[in-house]
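Please treat every number below as a calculation from the coordinates, not as lab data. Note that the coordinates shown come from a computational prediction; the quantities given were computed from them, not determined experimentally. Cβ atoms are built from the backbone, for glycine too; each structure is taken alone.
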Structure P
Amino acid sequence: MQPAGAARTGQDSRVMQIALDAAYAIAAAATAPWWMRKSRAGWGERFGRGESLPQKRSPRILLHAVSVGEVNLTGPLIDLLAPRFEVVLSATTDTGIARARELHGARPGLHVVRYPLDASWSVRRFLDRVAPDAAALVELELWPNFVAECSRRRIPVAVINGRLSERSFRRYRFAAPVLGRTFRSLEFAAVQDEDYAARFRAMGVGPERCIVAGSMKWDSAPAPGAVKGAEDLARDLGIDRSRPLIVAGSTAPGEHELLHRAAPPGVQLLCAPRKPEWFDQAAEALPGCVRRSSGARSSAAEASRFLLDSIGELRKAYTLADVVVIGRSFGDLFGSDPMEPAALGKPIVIGPAVDDFRTVVNTMLRDQAIIQAQAEDLPTILARLIDDPDESAALGRRALDCVKRHRGAAARHAALLTRLLERAPQNSARAPKPS
């Protein structure tokens, strides 16, 4: 006979599940005019449908990475886990799925799948198909039905490379009556720094289960000289390799005008907007720019403005740069990742808005490995860096040294997940616990 407390817990869980499913349905109906305009693939998979994975030959771990950025940082971790365990890498977005297949689709024993919507029936179908022995959620991506169903099946769930920004924390605290149980259900949260750890603890993760393990972004950053195709990109766009080039990565509307005005006379500027829907606006803000999508090399003869309106080529552009400016940091957004150009040894300038990457930026500032600037100071700083190659080179060397010095988080995360898998009940996903 089931204890009365366990029965009440199971009943509460079912009530919460019904309430969540209803809330998701209402939200989906209310936002339908917005999401129906966007082209999305894999709707069957989003509802948990698809082929079941082959029978396991070793313990299986699910790593969930939402989109491209999270997928990229899982590479070193997968390299450490794959020799001993079967790895399933899931992503939510179409670009995340494409990047996961590009990086890992040919790796034996690794499966790439799409993560389901958090409706209870979608989650159940997904777990039936994938049958993980443990699940690790990259950075956060904490969905209550998924965590609750994993708990019911005795599948331990952890957060890795965890981060919880101040603005996200305020939203999560508002939803604490629903999400508190989800946070408390985590086996552990391996977070990037002590500020994030304090927020995870405030959401209900026990202090003994909240571990500061550092950021895996340092490990996933590219090594200098490892980027292929950069010179082809320069040739295709018509970039003059004898003239200085500023590359602005992951830019947002409003920043293109700022960068166009801030670039010193005679200096080339390449902008790579963060989102495809910003490409046309960026082209209007960069007079006479050559667009990557046009493929018209002849028109580039006298050009000094270039638009990278393509996906997956920003690393090549950073390789060409004399100075890098990090986008989404000079407006009302929350910054972009400076790790790639830092690992390439480039001098980097970033704006004041860096909430999404505060840990990394603060670390680089302490190491004098990045310059943080207000918009009005950007022209002076760019001119100084272009005119003083020695200062630029020293800044770039400090950036690369900073990356090297802070590597190692992937190994710490791999050790935590190895212990989790060694303790996890095997084949648990096929045997739900009675409720």
Structure Q
Amino acid sequence: MPRRRASSLLIAVVLLAAGCSSEPVDEAPVVEIFGSWRGEDAQRFAATIEPFEEETGIDVHIVGSASFVRDINDRVDNADLPDVGIFPQPGLVADFARRGLLIPLEDETAVSQQTAYGNATAGSVGDATYGVWIKAAVKSLVWYRPDVFAEYGYEVPKTWADLIALTEEIEDDGLVPWCLTMESFSASGWVGTDWIEDIVLRQQGPEFYDAWVSGDVSFEDPAIVAAFETFGGLIHPPGRVLGGVNRILNEPWQNAQTPMFDDSPACLLHRQASFHETNLPDGVAVGEETAVFGLPSVDGTEPPVLVAGNLAAAFVDRPEVHALLGYLATPESGKGWAELGGFTSPHPDFDPEWYASDFDRQIGEVLSDARAIRFDGSDLMFPAVGTGTFWAGILDFVRDADARAAVAEIQKGYPTDELSEG
């Protein structure tokens, strides 16, 4: 397979370099990876690295931080760079690349992998690619209880109008339609920005979305205001969301769906990403007690899919670092994590038999079958906006229900020179 051949060539370069080195033979090259994965996630990521270490003799050290964005900036400020960073936000990759802190990828495999899903903006600046997309999550999902749907005769919506009709039908039955919370400490707001991004994708299409994410379309554009107002129509009417604005803003996002599993379910619909599976209460299994459907399109056609994920980027220009990035760009690199569960590959040619669960396989199929895929907009945007004023602005909108005031404040996060540079 072409990807494996490219990876093998990179590995050969490393071994040749090690053989020509003046270092003792028993001193293996070391590559430090710095990211946000800790605990079980770090162990599962380590399983993806083991074959690379065994084949090359390179020793990979994985360091995780619960405050990755803050800590990676501190390390940059203190000239304490890791060899490789695992970034949850492509916008930060782009920011570091513009500052000359990252090494552009030259390996054909790594570069071509980035465009496989038509999402070339993730990890790229201009014509140069800096990040390898190694793990994906699907965000355009709605979680529900199949048994409750069967009991009340509810049907999975095929269009956005169907979704609104379902919301109203649930209300008419005396139940609360939506489970929604946003508290996420310093990252509070991202749950709401995901909603806006999904709505913009559906109402305006991928090309408009791309222009908005890049800053070519202002937040004050009528189409963006309309997306905020659409979201407001779901959350602001009394009784639409469990606990109303107070719970939305103050309850941790991980707990949003939990009341759905009460003996008398307190809410019935929850839009959240595939990674939410790890937050389900003990004993709740996907496909049995809960299931997911795709957030529908406006017209009933196959909807675009909003995704998130993690990108690997190199701070250091060494052969063993390039070899590791080349390996991470291959489908095979995700096999170890997939076999342990909780993993979705961004590769269209990833073998579905490697997935440990039917749910992981289902999410992989969502990516494979999607007509259009776009990366989380706030993660791609200029950081002061995407993870700054956008996060803050959506919280203001939830609180005050003033779409025009919210978008005006969000837009102020863009410096004029950033927009003029495109």
* Computing mean count of other Cβ atoms within 10 Å over residues 161-168 gives 19.6 for which of P, Q? -> P
* To do: Have a look at P, Q and say which one yields 2.1 for distance in nm of label points 7 Å out along Cα→Cβ at positions 209 and 241, as calculated.
  => Q
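As an exercise: Cα extents along the principal axes in Å, for residues 153-400 alone, calculated from one structure in P, Q, equals 61, 44, 36. Which structure is it?
The value was obtained from structure Q.
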* Structure fact -> Candidates P, Q; distance in nm of label points 7 Å out along Cα→Cβ at positions 65 and 361 computed = 4.0; producing structure is Q
* **Among P, Q, which structure scores highest (criterion: distance in nm of label points 7 Å out along Cα→Cβ at positions 169 and 393)** => P
* Work out which structure the value 42, 22, 21 belongs to, where semi-axes √(5λ) of the Cα gyration tensor in Å was derived from one of P, Q. => P
* To do: Please state which of the structures P, Q yields 27 when relative contact order in percent (Cα under 8 Å, 6 or more apart) is computed from it.
  => Q
* To do: Match the computed value 1.00 of FRET efficiency 1/(1 + (r/R0)^6) of positions 49 and 345 (r between Cβ atoms, R0 = 41 Å, to 0.05) to one of the structures P, Q, and report its label.
  => Q
